[in-house]
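Listed after this line are the structures, all set down as structure tokens.
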Structure P
Amino acid sequence: MSSQPPIGETSSAIRHAPGEPVIRRVNWGGLWTLYIKEVRRFFKVQLQTVWAPAVTTLLFLVIFTVSTGARRPVMVGATEVAFADFIAPGLIVMGMLNNAFQNASFSLLVGKMQGTIVDYLQPPLSTGELLTALVTASVTRAVLVGFAVWFFMLFWPGVHVTPHAPLAILWFGLLGATFLALVGVLTSIWAEKFDHSAAITNFVISPLTLLSGTFYSVDHLAPAFRTFSHVNPFFYIISGFRYGFLGTADSPIAVGAVLILVLDVVLAAICYAVLARGWKLKN
């Protein structure tokens, strides 16, 4: 007996008519698959992508606390804190920012150089889904690095990194990492070789990070340098993240929180527009 359905009837195994879209709204399966692919990519070499940056960040803590004294007082706003307690949160978030950028600036660039960019462009993923997967994977790496650094600092003598305002830590940590991940995606789209990506790292990301008050309080700077610090978005990320541990900051926390959110939204819109156009990816 034939197993074919009678003429005019549709098999129950066929759930969609020809030409009817199967994936509606959000392709959660595809988004999750790309996210896991990106996480596995950096986690496969975790000694290089997670533990090495964590150790480098801890070395900064050792060098600066030994050379200047862990208990030397630093004025943050109107509060005096120990230098080791002041520098530790800044180092944690600095490691997070750098690694979020490095991860995001690698994916599309290596795809263009190796000719595997179609692996990102051909799957049934929308522009928003592609951008979300790349950014969240980079934020995941940043969180892993930050957690590793924070965990080791818990056992470091003379350093206190007990959370004071967990919401501020999450807000500035996650939005700060998202900010750098979006910058990394833009860099990955624009760059044509690793030298281009390294130039952004060496001449933009590193100077802005190091001159953002990670190792000093901007209140002690000359007026010109203090003005530069207050137009540096990294300053608000680090100051807000530090507030989460110390309960005091040298910048308005509410202003910094709104500023970083606005910058993330603007950068996300730019990344979306560039990806949708396919600039330097499809052309």
Structure Q
Amino acid sequence: MTASVLTRHRSAQVPTAPDRPAGRRLGPGRPIRYGVAVGPVLLLVGWAVGSAAGWIDPRTLSAPWTVVRTAGELIADGRLQEHLSVSAGRAGLGLAIGTAIGTVLALVAGLSRWGEAFLDGPIQVKRAIPALALVPLLILWLGIGEQMKVTTIALGVLVPVYIHTHNGLRGIDSRHVELAESLRLSPAVFLCRIVLPSALPGFLLGMRFAVVGAWLSLVVVEQINSTSGIGYMMDLARQYGQTDVIIVGLVLYGLLGLASDGAVRLVQRRALAWRRTLAD
């Protein structure tokens, strides 16, 4: 009798977890198909409604249909394709150079204490200085030609690739290193089997920042004594007050940045398919 009373008393004192509805998820829920397009579509609808209702002055912001017509004219005479190919070449070359240098520096600093001592400090200083702030100095050093433009883009790409790859290297589980040492793996096998796969998530995250940074740098450098490129087209349109051409260039920059980021995210999803995250 006494034991049963004590049992009931103890069970009454122990708090029980609140019942959770069956099937309820605590995460963000299932992915929304084409959810990435919801925000841009709403923005486009608001732009179209504001232009049609006369709330937006066409001298300030051209209507969407005007921009589409202007883009069609630029495509018809070949100007848009020509400027786009030049801009894509500049951005691609700067991205490739910056990614290669940033990755190598991250490997040196991440796998060697001496490498970190020599490299990490200067790169952290560069991180605090925007790449575009170096443009006046780069003009003095390299002139106003293609070399200066590609260098500026590469500097804008190098830092995010280095930072995130280096962070991924420093985040490698020490037990993996101890296992590699106990198995007496060679440095080359250790690098390929443990270091690179462990650093891959950080590297791909850095690439997402890098591709956007490449286009941002391109916007500025193409307006410095350029004779071709999307930025040159926009700067020329500014001189003649062609708002619609400027909007075409801005939309094109946005689409290129969105497409580049989407490509990296696709690679990220495929390469890291073994991970289970809230995004899944």
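FYI, it's all coordinate maths here, none of it is from the lab. Keep in mind it's a predicted model, so treat the numbers as computed, not measured. Cβ atoms are built from the backbone, for glycine too; each structure is taken alone.
-21000 is what came out when helix-only ellipticity at 222 nm (-39500 (n - 2.57) for each DSSP H run of 4 or more, over all residues; to 500) was calculated for one structure; which of P, Q is it? Answer by label: P.
Each of P, Q could give FRET efficiency 1/(1 + (r/R0)^6) of positions 57 and 89 (r between Cβ atoms, R0 = 35 Å, to 0.05), but the derived value 0.45 comes from Q. Have a look at P, Q and say which one yields 9.9 for mean count of other Cβ atoms within 10 Å over residues 33-40, as calculated. It must be structure Q, since only it matches. Source structure of the calculated read-out (percent of Cα pairs over 26 Å apart, 48) within P, Q: P. Taking distance in nm of label points 7 Å out along Cα→Cβ at positions 169 and 193 as the criterion, the top structure among P, Q is P, with the largest value.
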